[in-house]
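Below, each structure is written out as structure tokens.
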Structure P
Amino acid sequence: MEAARLPDRSTVPAVNHLRPVPDPKPPAAPIEGEPASIEELERWATVLRIDCVRMLAVAKSGHLDSSLSSADILTALYHRVLKHDPKNPEWPARDRFVLSKGHAAPIQYAALARHGYFPLEDLMGLRKIGAQLQGHPDMNKTPGVEVSTGSLGQGLSMSLGIALALRLDGLDDSHVFCVLSDGDCQEGQTWEAATAAPHFKASNITAIVDYNHLQTDGTTEEVMDIGNMAAKFAAFGWDTVEIDGHDMGAVVEALERSRSLDRPAAIVAQTTKGKGVSTMEGRFGFHGKAAVSPEFAADALAELEETLERQTSELTEGAPS
């Protein structure tokens, strides 16, 4: 699927207490039929992170750190790996994406908006009464959301049900990707699904663990140590790889490889909570906290904009004349 083009800056809504975010067009038009390059994906991940900071600065609540840790994974999915059509969200042959860690909804909303599932300005309605962007994904309100999530531990079971239904419908080329959190992997229901998927030979499902090691009450190891996730999924019969969840090349390779296997695939992505905003990276105390003050947002945006400017410059320099 061709990566969505960045909209003209004039389409980005003003935010009364934040500076406008630079929104340049890609330095070179994507080649028809060519997948987004690793460098382009890295730049898109920064754009989505900027969207998340702005959304939560306006909403004044939400889970920014969890959204940032999974930004590279969702960028790789929506901008390169997933088969999806924003003009036809109900396309039967599409791949399905389930965000089991539903509290990270802002990063999915940013990806959906950037692909045209709904207007970009709707992002500023996050968590507002009457708006379509709930604090957790709602399949009845938001185009492009497959299932409503947020109660941890349910996403992998729902993903398996979808995968088996696709097989019954003869849609063998459609794949289901599910992103889980540390908290999901502390729930028994997740491991029931992990047992069932190999039993039913569900080769059309990929579980991605966004393993950022931090939760509301402390580190995952302190709250409920989930141990060696790669070894556990492998023991349940999944084809399992462990990667750096912020190495875009490794993320893309693992996701694309997972489509070609003859059994369920598990990708354990070691990530950093708050990735991209240095004052938040790997720090406890931000999860679910209304921490995105105007001052914090301004500093975070300045850092992300600097990253975006560097990435844009590097892409421009490397683009064919």
Structure Q
Amino acid sequence: MSIFAWTAALALGAANPAAATSVEVEAPGPSGPLRGTMLTPASPNAPLVVIIPGSGPTDRDGNNPMAPSGSYRLLAEALAAQGVATVRVDKRGTFGSAAAGAANEATIAGYAADMRSWVSTLRARTGAQCVWLLGHSEGALVASAAREDAGVCGLILVAGGGRPLGTVIREQLRANPANAPLLDQAMAALDRIEARQPVDVATLHPALHPLFAPQVQPYLMDLLSYDPAALLRGYERPILIVHGARDIQVSEVDARALAAANAGARLVILPDVNHVLKHVASDDRAANMATYTNPDLPLADGVADAIAGFVRR
């Protein structure tokens, strides 16, 4: 494992962002088309990266109702300026990919199958020998689950968990003293979900209903069955792990767990970068959260440099 201090001064042969071409693209999904946006720089032989969204109703641009940050659009534009092509996608059952399948029936394996469809389609469309998979947050797990496809160049895991999600949820719940009255119920519910047994939300405190809503329990059962670090063990293609030191959703412990799982992985920890890849100068939680709802804030320095430098090597 290596830690690289990437800087904007890296010689990347930057392209002209104004010359990038944006087109709508699609790939076959389970019951209808998967759709996304391809942004291609004018520079020849540009590496091609698929940007996989995080959890919930997050669209191809990195927006969801609770956090319209625009981070994926900003990342795609910044990568185009450095000679890297991207396809940012909508997940099956959501937004442009609504016809591709039911969102509440999705699984990590199903999302990984969709990524393999994208890889095959994009290689045929562009002639690229291989395609990079960039997963953000929960999308990092999806990228890792699709890792063995022969057309995948390697993985870029941004703000991804490195431990089983049940471990992380328990840690987060215990960290907030206000949750003390809910902990026994929450821990028992997590035990049931991990055992693939349904939870009767009527027996739970109302504050726990969103976490254990009946319609999300099947997906949660699937999600909690994965160990993200285990997926990287023995993987022989390139892996880049990017973590923001101001991330209040995924800890540095997770990034280091991913890196420790594979000796060939490269770990980049960026100071003053948060979970939605925006600049945050302090430990002020309110200031950090305010960036989630401001799409006008630029992408934090260093994020695109680390990724472009890695794929252009």
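Assign the value 25.4, calculated as mean count of other Cβ atoms within 10 Å over residues 80-87, to the correct structure from P, Q. Numbers along the way, then the final one.
Details: P: 17.4; Q: 25.4.
Attributed to the structure labelled Q.
Another question about this same structure. P, Q: which one has P(r) over Cα pairs in 5 Å bins from 0, in percent, for residues 40-223 alone, as calculated, at 1, 8, 14, 18, 18, 15, 10, 7, 5, 3, 1, 0?
Q
If you don't mind, another one. Out of P, Q, which one gives 1.08 for Rg/Rh (Cα atoms, Kirkwood Rh), for residues 256-303 alone as computed from the coordinates?
Q
Let me ask something additional. Here helix-only ellipticity at 222 nm (-39500 (n - 2.57) for each DSSP H run of 4 or more, over all residues; to 500) was calculated and came to -9000; which of the structures P, Q was it taken from?
Of the structures listed, the value fits Q.
Out of P, Q, which one gives 59, 46, 39 for Cα extents along the principal axes in Å as computed from the coordinates? Mind showing how you got there, number by number?
On the way: P: 52, 46, 39; Q: 59, 46, 39.
Structure of origin is Q.
Throughout, read-outs are computed from the coordinates displayed, never taken from laboratory work. Nothing here was measured: the structure is a model prediction, and the numbers come from that model. Cβ atoms are built from the backbone, for glycine too; each structure is taken alone.
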